[in-house]
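For reference, the structures are reproduced in the following blocks.
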Structure 1
Amino acid sequence: MDIPARLSRAGIIPVAAIDIIQKAQWEAEGVEAFNQQHFVGTGPWVFDQWIDGQYVHVTKNPSYWGGFDSYYDDVYLRFVLEASTAIAAHKNGDVQAYIASSGIAADNLSLYDGTAGDIDLVSINTGTVQYFGFQCGEGSVFSDKNVRLAFAHAIDRQSIADYIFGGAASTAASFAVESVIGYSEDAVYYEYDPDLAKEYLANSAYQGEPVVLVSNTGTSKSQESLLAVSDMLNEAGFKSSVEIVESAALTDLRATGDYDVFVVATMQENGEPYKYFNMRVLNDAHHSGFADEELNAWITASNSEMDPDVRRALLEKCVVRWSEDLVHLPLVRLTSTYAVSKGVTGIALYQDGLFNFKYVTHQ
């Protein structure tokens, strides 16, 4: 049976597991069994069909060993790009759940008005954090930490979360939210304090140099957020402006370090912080020009530490130190909302953006 790897491991959701190859299959195909993803599935669903860009169809596995017997004989995972089309289909009963990537946009939630008797709107705090990255290299105004501190205290991030994101966001002290290994309540949260911001700026080397805030079209609410941030910064004494570019253009700017301040989003899969720490801090993938050698040594040590308690303690130190260095500053932590028809159960929504439909049923 040919089954895509990500559908074979635990039903219909990717999780950390071992792919199964039968002995006879291995003897006949060798490594090509892995290369061509000819795996044996053991979950409660059997893969039937995948139409690229349209849907995945799975059927109930009558031989499932785990004791779960879904109400549904078939499950279709449909890919609908247009939100209004997906919501209309849900309201009409053609689909039973709208699980949009990154959640339903706040502007579209009103389309569910009047459906409370039939559909539940479920909101979760995600692990997706939008953050500022400062260029701290030689010659940059942000090489002076007082300038970074002025920036941090000049911004009313809670108002941005409330009014620009319509409550579909909150604030955070770090990229490492509570679902991430290394989360620490000791990470520094920079409160909105415009008077303190002006004080830091007055005691810095800043001389009115223009500061460009850049983000890309794929970052949620980027233009609205940065325009508000720019106004706040200018009130504190900065001379800032906003530029929104295509995703590839921002990638190029970060790859060369040719920026003042950028905003992008990050999310830590499976609660591990290494995609962030190894790439963005240890290897300085954003070419920020900043290095904290003691912090880098802690990150390196945590990569090979086998004792989970020691590793967690190391990562907590890293999270706190990075918040103190203030090379990156969290803007908002996104909240995602999904819509599920009443009676549908077994859909698990995780903070790291993954969904689990393995035990979907109806009660």
Structure 2
Amino acid sequence: MAELATLPPLPDEKAKGWEFTDLSELDLDAYEPAPADASLGAAEGATVLSLAEAVDSHPALVADRLGALAPSDDPFVARNEAAWRDGVLVHVPAGVKVAEPIRIELPLDTEGAAVAWRTLVVLEEGAEAEVWEHSSSTGDETDALLNSVVELHVGQAATLRYVSTQDISERAWIFSSQRARVEHDGRLDWTALGFGSGRGKVRMDTRLAGPGSEARVTGGYAGGPGQHLDFDTTQVHSAPNTFSDLSFRGVLAAGATAVWRGMIRVDPGAQGTDAFQESRNLLLSPDAHADAIPGLEIEADDVRCTHAAAIAQVDREQLFYLTSRGLDPAAAKQLIIEGFLEALVERLAEGPVREEISAALERRLREIL
């Protein structure tokens, strides 16, 4: 773990990636380190246990994989390394296919608490699993801080479906560095929802490290008054014939702001790369604001890389069409918003994930409308 005296300074507004998220009101000394009162689900064929226990029971696995993907020079990763006392290890041996989703619940309900959490997911060759991780608060008045690090190791020809959702207090800070590495012919299907927190940043990096690897990343967020949501995504193609598809959609009510910054990076030699990214935001009021910043860094010549970004308000013509056919304005507006988010839901495979994500989006829309 990093020594507190050697921790890098917090970024200011001049630091790359932090131009839109103000940390001047973040007083880390105002929060006391607190244990994570998490609940861990079990699954036949997989090891799911406290990371603190895993350090003793699976020392070689933890030593080899923990911290291998997360950059310790990141100021919040470094603070997590210095402070964490627990987390979760999910390990699926080679060839094992886990039938039921593995569920992890992480509450954030203690006033003034600073929770440092680690998630380590390792799928060996040919394994298959679905992991759902949810952070939440029972109300929106808890002033607390969540600093989490997630590392996803997807082995050769393995398949991981990872669902990360957070609905923590809107007075809380969140900082999360989430990184995945997908090996030869591996597949990652990653879904992320962000509803809670007042400020912070979530980084989501996917590295396609082996030939034939692929990743599909679907993100959604919905902000209410006073919330600022910040997502920073990277798709790194390090091997030939890899595929990535990323799509984020956000809905922002009056007084909410959001920023999404995306980067597709293609390393030298990663020929045959096929990559796409998009960010689309729907503003429910002139007092809502969003920034969408796609980017490409390509160092190979046989690639197909595209991106798209759009920010718009509710379409007046659509609203007029629906109200002219008998819907009241509120119902018509909600129908348009649901249609906007339906494109996100349709990216998900049919089954429990799609149903629960759709229900979560509906609940959040009722809260902010």
Structure 3
Amino acid sequence: MQFPQDSVGVVTPAKYDHTQPFALVSGKELPEFSLVYETYGELNPARDNAVLVCHALSGSHHAAGYHQELDAKPGWWDNLIGPGKPIDTNRFFVVCPNNLGGCHGSSGPLSNNPATGNPWAADFPLVTVTDWVRSQRLLRQHLGIERWCVVVGPSLGGMQALQWSIEYPDEVELAVVIAAAPRLSAQNIAFNEIARRAITSDPDYHQGHYQHRNTKPRLGLMLARMLGHVTYLSDSLMHQKFGREKKQQSGQFSYDPEFMVETYLHYQADKFAGFFDANTYLLMTRALDYYDPAAAFDNDLADCMASARCRFLVVSFSSDWRFSPAQSEELVTAMLKSKREVSYACIDSDKGHDSFLLPHGEYHRMVRGFLQFHSERLWNTRIA
């Protein structure tokens, strides 16, 4: 396969094994854990060009490049990461791990519980954004990196970038928070609960121990994905893509999928259910619900942000109603009130929440310009 010149090409995942007990925010403890991750680019001699990419709910460590030459589909953020791209691997050493609780190789419901030798399944403890950040910190230390030049993430990944800036202010130089929020709205929590009920109500869920019965709650996971997918798109985009078109004008009346939008949702849901784990979906959505860093500061978001030291870029998208521009602007206002240095852009896009995945020119120029200007300023200061 001939890769584009701006591709990182074939990449091989690596694994970090933490062999000591790891305390979780919930009060539970993992006896050990593993994180699968990928890296792109080279760590410079000063070891100060490292970028942490944090993935969204259904993402993974595979953010860029291809796992083998015959792969038809690159990593989920391939249009943003690579030589000459906004996250330029000619300049940066990029690290992207699969979060704890994930289903792409890191310790989670699909991995074995060391105490039993069987898959954790529903017994894998609940994890939070803070747990992810703390495990990523251990990975960073394992890689011999003193601090991140950049922590960047979209959606749930943006929450991780924000938490890094709050919890470890001296270990992050730049934070890029894309299509995210400092806390979920009640509507967002409601969507997540409906999705979880769809999964747990599936007869094949078996209280989360479906692996032991050699099955999976496929229908429930499909319904959860359908609901989520609709919220990631805008009404305008759905109208453009599907309108009220039908597969065929049969003249028959039935409850079978007939409109093109119905067929699309079934296709996407069936594909998702083939590679994602239901217990991981429950875990990830609950971590979203629980995230609220201002709660520890009497719900004063400005007070919460006062400990941060890095420079911020916050990006929202005009048609994103799942993580609306108003939520990003609330965060920016709190940053300014606490005298943080922040750049903000609301990108005009009709693609909804999924805009963060797409190669939008203004969006890419904003990320590229912010990273290039501020990283050069940091490196020039170090040289001087």
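Quick note: the coordinates plus some simple rules give every number you see, no bench work behind them. Computed from a prediction, not measured in an experiment: that's the story for all the values here. Cβ atoms are built from the backbone, for glycine too; each structure is taken alone.
Thinking only about relative contact order in percent (Cα under 8 Å, 6 or more apart), which of 1, 2, 3 has the largest value?
By relative contact order in percent (Cα under 8 Å, 6 or more apart), the leading structure of 1, 2, 3 is 1.
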Work out which structure the value 32, 18, 12 belongs to, where semi-axes √(5λ) of the Cα gyration tensor in Å, for residues 30-125 alone was derived from one of 1, 2, 3. 1
Between structures 1, 2, 3, where is Cα Rg over 2.2 N^0.38 Å, for residues 110-213 alone highest? 1
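Which structure, out of 1, 2, 3, was distance in nm of label points 7 Å out along Cα→Cβ at positions 278 and 342 derived from, given a value of 4.0?
This value belongs to structure 3.
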Output -8000 (helix-only ellipticity at 222 nm (-39500 (n - 2.57) for each DSSP H run of 4 or more, over all residues; to 500), calculated) maps, among 1, 2, 3, to structure 1
